[in-house]
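Just so it is clear, none of the values below were taken in a lab; they were calculated from the coordinates. Owing to the predicted nature of the structure, the values given are computational and were not obtained by experimental measurement.
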Structure P
Amino acid sequence: MDSINNSIHNQTKPEPVDALVKISLSKTKLEAILLIEPPKHGGLEADYQSIKAALDKANVTYGINQKLLETLAKKPEYNRHILIAKGTSPVKGIDGSYKLLFDTSKAFKPVIKEDGSVDFQNLGKVKNVEKGQVLCEIEHPIEGTDGMTVTGQKITHVPGKAVPSLLGKNTAYNEDQTAIYATANGQVDFTRGKIDVNETLYISNNVDNSTGNIKAIGNIVINGTILPGFKVEAAGNIEVKESVSSVTIKAGGNIVLRRGAITSSICCDGDLTSHFIENCNVFVRGDIKSSYIMNSNIKCGNNIQTIGSISKIVGGCYMAGGNIESRIIGSIAGVQTFMEIGTDPETIDRQHELLKELPELEKKLESLKSLISLLQQYEAAGRLTLDKKEMLRDATFSYRKISNIVSSGKKELAEITESIKSKGYGRIISRDTIYPGTIVKIGNRQMKVEEALLNKSLYYTEEGICIGFA
């Protein structure tokens, strides 16, 4: 009977089942999850070897939490999902960036003056930059880092994107390509992702209310005209295709007026070429060439020449450092036309300034000298009050200061006079007629033309102004 009972008991007793260790991986393989199912019927507990074996079977080799593994090996936690290994996510690189250091706005606003009025002629349309000026700062991309799965596979990072090339005309990178600078003077523009520095500014139509006054650091070409009252300035050359009236034009280089100018102010450090010049104030350091010039005030550092079939100078005042040459000078009506040659107008102007200023300063010195003498007499007699002492001190200081100015002025005047004497004088040349009413000054000599001179030239001698053949 006992043997039968034992047999039945053995048949119904379950087999022992050891603890079951399971490892599952996330979709990205950046996490390994541990799940331990408890032992059954007296089976073995999970231990270090069984957990490690499960990790090896799942190919988990990276990011294992070793401390947690050892803790679980000693005291397993059953039926819990536990993060046992963690990979490293890749770090995306940071894209490069740039910062433009000039205004890219296309909206032009009139200037508000201090008194609150609006200046519609100054719109700030032209954005001038100088050679060497930094136009853009660039941040290079920052490198990212690769990641690693728990199975030891590298995850390649996404690199940061570099700034695409922004180089346009007349621009360059610095040595480490962290900045872009201008390689020429001009007007900066940012179009279609490129930084351009244009040495020549092109105005497709007129300079008017839509453009405002123009001031450029390079050259300017105007396909139309300049409306009355507007001003155009350039450090380089200026060319205007149509005639202008009542405008101001100033250039550091040459000026070319294809159709001419009326009642305008024109100034340039180079040469002026204009089809005609009427009732204008002109200062040119180089040469002037025109078909005809009428009733204008002109100062020219070199030569004034009228060309072509008209070729005449009528009315006005003309100063030239070189020659004045025209087919017709003056008019049959006897319009007064004054011409002075042989010295740079700026030098002549300075000579005139000194000749005017020095006598006035010497007169002040005489007055101060008398005042100082009187105050010194009071001082010697012991009658000089405190306010008179201060007056004496101020008068003495002013006397010394003005004396120095007079001394240096006289020296400068002597140098100018000597320079004028030593320099060869030019000629006034007419290949047709110099009419009466023309006044000519060469050096310190002056003459008035009393009768028409045909095909003649006027030049300087010690005896006076001589008349020769053209």
Structure Q
Amino acid sequence: MSSSRTSKVMALSLGQALTAVAGLVSGMVMSRVLSKTDLATYRQTLLAYQVAIPLLSLGIPSAIYYFLPTEKERVRGVVVDALVLLMLTGLLYALFIALGGHHLLARRFSNPAIVSTLAYLVPLPLVMLPASLVSSVLVVQNRVRQLTVYNVLSNLMLASGIIFACAWWKTPEAMVLTKVGISLLSGLVAIHLMHRAVPEDGWTPQWAGMKRMVTYSIPLVAASAMGSISLQLDKLIVSSMCSPEDFAVYSNGAIQIPLVGILTGSIAAVILPDLRRLAAANDAAGALALFRTSAAKSAAVLIPVMMFLLASAEPFILTLFSEKYAGSVLPFRLYLLILPMRIVFFGTFLMAFGWTRTILHRSAAGLAANALLSILLVRWMGFIGAIVATMFSLYLVEGVWNYAAISRIARCRWRDVIPFRTVIQLAGISAAAALPVLGLALAGPPMPSVARLGLNAGLFGAFLMGLAWWFEIDVLKVEAKRWWAKGWGWLRPGAE
């Protein structure tokens, strides 16, 4: 990627990293202060909202990346069209909850306590759905530093508020109310930032523009909804088929490490406008080269992190959530095995070339396979079966579909879609660097989990860098030098 793209990725990544730390700290506090039942109530409340968001968003945030980069005459009008559509869908969800949907969801989750907490969510989608456009609008308009500052401040404020509510009132109701109040405030700020980021051209919504956007987005709506449900399906099924206490243990283990969303999400947001321009110029080879480069840079971080956490899963989970959640270690280790499929967002390439129906078909097949296997395996293996089903659907259904589609667009072999050789090299050297960590776990002296985790990190990092230089793993060396040299470069004027 160019230095401009790298600076944007670093700005988004560093901003989201601070946000992720705040999220982890709030999770640590909740796990120690709340009972397992109260923790399950809070997370089930948010789960009911998070699963609905992809469907309610109509795929519009992704459509902005498609329409805005090539729009010349009606930039603000495109954003207004999107805002109006999302306000309408937010109103539909608010009415669903207000008219009895919270009772229906409480019965589905076998937890009557979420009836009241779900009712508190009524105003949230009215503001937060329109506000969800802020990332795509600001990235396309080259306001990355502004977006980074907004993400950091809004999420730190949200995490601080939730931590305070948890520590002071110790109830899921107080935490949900706090989340709603702070989210509404930050959502209004996001809408204001979007208003300032676009030129003062036509601002009135146009039916033709909204229709064009929805027509493009319809496959993305269904695909995004099914993809989100598929990713959350393990938690939905465990929540429905297991006790709230088991769900609390499972949900603390079945977590996606923050780096996945931070890095791959930032890269996808930065390269999608460029992929779209290359696609418009019919330059599939150039688009594939950019896609492969982004995959290599992402893998250089995520593959070593995966190997380190596989070896350090126990002290990591116990440090975050305490001994009470020792049962979360195995789900966490299994969830880490999904990471190789997460080094890049395959959908960005397909969206850039307008293959939204392929995304829809892929997501439908993955969801069907995941749902069927999850129900069968949870009955047979307990909640571990849900993770096994998720891995099967991601690797053998959605993964195969992604490679087949992208190789067809780019007219290349499947093995050329991502840099497999680089990924294998990274996995091998990272596994070797993890061996001393495993040795310390087996033969080392007893010590507190946080001390063990810190020692493991130092040991793994030293061996990884030594092996990278010894075996000349260029991608690791280059990325280490780049992040060291530019770690704070995004703060300087012109860093964007």
Structure R
Amino acid sequence: MMVRWITAVALLIATPPVASAFEPASSGFQPSAGARLVHVPEPEMVASPEPALPPSWTLDGLVEMAFQHNPTLAMAAARIGAARGAHVQAGLYPNPMIGYSGMEMGNEGTPGMQGAIIGQRIITGGKLRLDQAIAGRQVAESNCLFHAQEQRVLSDVRVRFHVALVAQERLNVTQQLVRIGDDLARATEQLVAARQAAENDLLQARIEAEQARILLDNSHNEHVEAWRRLAAVVGVPTLAPSSLAGNIEETEPDYDWTECHRLVMAGNPELAAARQRVERLRLTVVRARRENIPNLDVMVGIRHAYMTDSDTVGVEVGMPIPILNRNQGNISRAQCETVMAIKDVERIELDLQDRLAVAYRRYRNAAQQVERYRASILPPARRSLDLVTRGYESGQVEYLTLLIAQRTYYQVHLAYLAALQEWRTSSAVIEGQLLTGSLGPAAIPMSESAD
């Protein structure tokens, strides 16, 4: 008889009220439009296979590789998984309590009153639903931060691809410069032998050839650096250098300030995450105020009195009285943190505009320089060098004139490549909504302060 009573009461107490709504959908959380839900796989301690080497790497191929191998994306996805786990945990009801009770033992030589007690805390005021809604906003914020990190990786790959592509072209140009320097040194030797040039011209030609080799060495080192940095952001640091397939002369879109501002601000994942944070903290204020509604502690005891050979049932219900502690401090804290989050949205908007002003200035300067080099500087410099070279080889032009034309052309060409690199990289930064630095510690913090 007593066992059946215990079983029935245990089932009654342990069953949570239907209104508690444990399912995640009860939190009221709806993912933002366009948000991509990320599947977080179980971690495996298996090294990533090395990708097969193609004849040359394209930008799209490197971007795809980065999305597979860059560790920060796995970290951002794991953060979403952690937020989802917290979302599930926030909706779980407290476990019931079961225990043993013994009273008046030894009274009149009997075991007294022996029995079992079962207890359950009843959560009131919809606090569980609010906890889960807060955790749901954290999931949405983590999704936004994942997209921000995804954009950082994409921007970094684009920027470093263009840097490496220009470094590859700069290496080709300096190789041509060395080749021309050697050819001119040999031509000068022939002119000196024919007494059509002075020995000083030969010395100058050899000096120029050696200086060209210095430029070639520097260009080689810059190319190696650019490739290593590209391999790092792709997530495969051992990736062997290979040629890059791309057209450095490809025309970039001509953005004005209004277009750039709209491109950076519209759907910016940093701003979206900050707005989700505001909504989460607003719910935290509501939750802090609900803490004043006390929870109920219900306990049922079933005992057998051996003195009278009878069973008794006892019920206890208790709750704290919010007189001294009405959660005033946490309410004030939540309100202040909400104000901070609202102002942080404004700060991010201003910071984006501040950074965009710098990026746009770099973009416009580089675009204007590239246009002027292409239209007014490179063609006449190339033609001048061709004319002077032919004249020098025929003995009609002095070496000093050739030296000036040669230096001018290659200085112009290298400056053009520098402007082209600045144009490409600044355009990639703007198109990437100013999100760069994917490998930096600030991109994926390892720990977050608890609310």
| task | Have a look at P, Q, R and say which one yields 170, 82, 45 for Cα extents along the principal axes in Å, as calculated. | result | P
| Which structure, out of P, Q, R, was Cα Rg over 2.2 N^0.38 Å, for residues 75-338 alone derived from, given a value of 1.14? | Q
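Out of P, Q, R, which structure matches -25500 when helix-only ellipticity at 222 nm (-39500 (n - 2.57) for each DSSP H run of 4 or more, over all residues; to 500) is calculated?
Q
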